[in-house]
Structure I
Amino acid sequence: MKFCQKTTTNEVSKLLSKASSIAIFAHTRPDGDAVGACVALCLALKKLGKNAEIFCDTKLTDSFGNFAETSCIRTQFDGKFDLMVAVDCGALSRVGEFATIFDRFYNTLTIDHHGGEYFSKYNLVWDTASTCEIVLQVIDALGVQIDSAIATYLYMGLCTDTGNFAHSNTSKAVFDVASKLVALGADIQLVNRVFFKDVSLAKTKLLGLALSRIRTYFDNKLVLLYATDSDFEKLGVDSTSTEGLVQYAVNVDSAVVGVSICQHAANVYKISMRGKNFDVRQICEEFGGGGHVNASGCMISGFFEDVVDKIVFAVGRYLC
């Protein structure tokens, strides 16, 4: 059994410096912070001459195709490594299909900002707006010169996890880090366009379908949208096109909680929740999920209307 311990930036720097071959794991269904942190760390380690590889059990959304270095992320695990690093994973389950491989390995490290469980031998867990902020400190401790590519990936995580600097986790410290990354050459226009402006025609049509059947509960305090396999087939898209759909639910002025339900497989649904100064993480944790206080997710199995009933009942216990 591994003895899990909290560690420091300098200790992590020494750990990474000693390892010659490092496997980096992004969490399942990765967002901008997970991808940005993993790729930035990988690029920095390669500058030091390390053999570094990134693994993720989920195909990236099309948006990441605008960033060349993401093409190196692998969905099948192989190779021999001295150290395994879980990035932006608040629990072992977030490593997805690679969780068993990761857990059986002795020399493991977690770099994360969710404040979840300690499941690695070494754990660098801080209360920051994004994991990319922690990775920035690690790269600085390694003595790696941050170029424009690394700066862009770090900015990606900072920007997306703060909702383009609009969420309540946006602080002076966040702006200080953003300023530093811009000075180092981060392509802020590319990140902003890809994650907050560009929308494909098919995804726009999917949004239209979801908005046309919006559901509300508890005097419009709970707003719910959904998309199913039949929608994906009709429009020629996949479930990755539902990324960001939940934001349209919580943006309704009366909404306290916004929910999107997106079919993942037969009778399996991916649930995304957003709250306005409302703890949705506690609700998602009831279904085996987690995330941030105001932005969390989970997976629920069952017939669609039963899944809806479960969500409405769970949210209602806190809203009413």
Structure II
Amino acid sequence: MDSIKRIDIHSHITAFPEYAPDCKWQGRFCSAEEMIEIYDKLNIEKGVILPISAAEGQMTPMTSESAKFAADKYPDRFLWFCNIDPRALSNGDKTDLSPLFKHYKKLGAKGVGEVTCQLYFDDPRVDNMLSYAEEFEMPVLFHLHTKFGGSYGLVDEAGLPRLEKMLKKHPRLNFIGHSQVFWAEISNDCPENERGGAPKGKVTEGRISKLLREYPNLWCDISAGSGWNALSRDPEFAEKFLNEFADRILYGCDVCATLNTHQYLMDEFLRKMYADGMLKPDVWRKIARENAISLLKINLE
């Protein structure tokens, strides 16, 4: 284990594990204490708790209040985002969401997410929510899906035209990209039927690289099996990608439940890249912690 302490941009926990429903294939949401055990194994200093407010594809929603509760219980180990569904309050594209943003920002929320609702990325209600996030200077971490139904996440087509539309419209808002559909775009040759899965093989530079070069407000969350697959499928391309965009890559785990193990695969892959000289010390520090500190204005004193 190297000495660089990580910051996990993507964490899900339940404040009340004794009441949490169980899923046979992955267990239930971790408690704060169980997540801290994982963090100690991975040399993670702090994690960002992401509530999930949308019902689509979830066993149960996770509230902003429970994220705040857990972060307050272990302030040395957790930060938190709030989650403001674009359909909140009046389910309209002119809804005044400022009371919610004011409330959660005053409580200490560092951003918004994970946004998982089933709407087009450029739906007027999503656009409205993003406008408030931009106004209140709260980055948005989003999950993408290929279609309506069958899973969860904002919907976009191949090439991510709707994401690009919002990146362009909200230049002062930092977007944090995540999910299988987002990471499929690391290569330009992903078949439509593999966009929501784990494409394999060598990478030919895809849409993500082009969007990162054109839009400085796009960041990448490399958590979960999707992030690990995108990088590990072609380590040589991963080396180029991580070094070129080192200032906007965020280390993450996305442990959704007690039986998850993908967090160890990603950490092992990155440590090997570092040990092999594919990631220089300054690049590894940026990815592991410094980018999150900068983006979220984290005070570690």
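Upon calculation of relative contact order in percent (Cα under 8 Å, 6 or more apart) from the atomic coordinates, which of the structures I, II produces 13? Only structure I yields this read-out.
Kindly point out which one of I, II the value 21.1 was derived from, the read-out being mean count of other Cβ atoms within 10 Å over residues 239-246. Considering all the candidates, the number was obtained from I. When mean count of other Cβ atoms within 10 Å over residues 39-46 is computed for each of I, II, which one produces 18.0? Going label by label, the one that fits is II.
When volume of the Cα convex hull per residue in Å³, for residues 127-166 alone is worked out for each of I, II, structure II gives the greatest result.
Assign the value 132, calculated as volume of the Cα convex hull per residue in Å³, to the correct structure from I, II. Answer by label: I.
Quick note: the coordinates plus some simple rules give every number you see, no bench work behind them. As the structure is a prediction and not an experimental result, all values here were calculated from the model. Cβ atoms are built from the backbone, for glycine too; each structure is taken alone.
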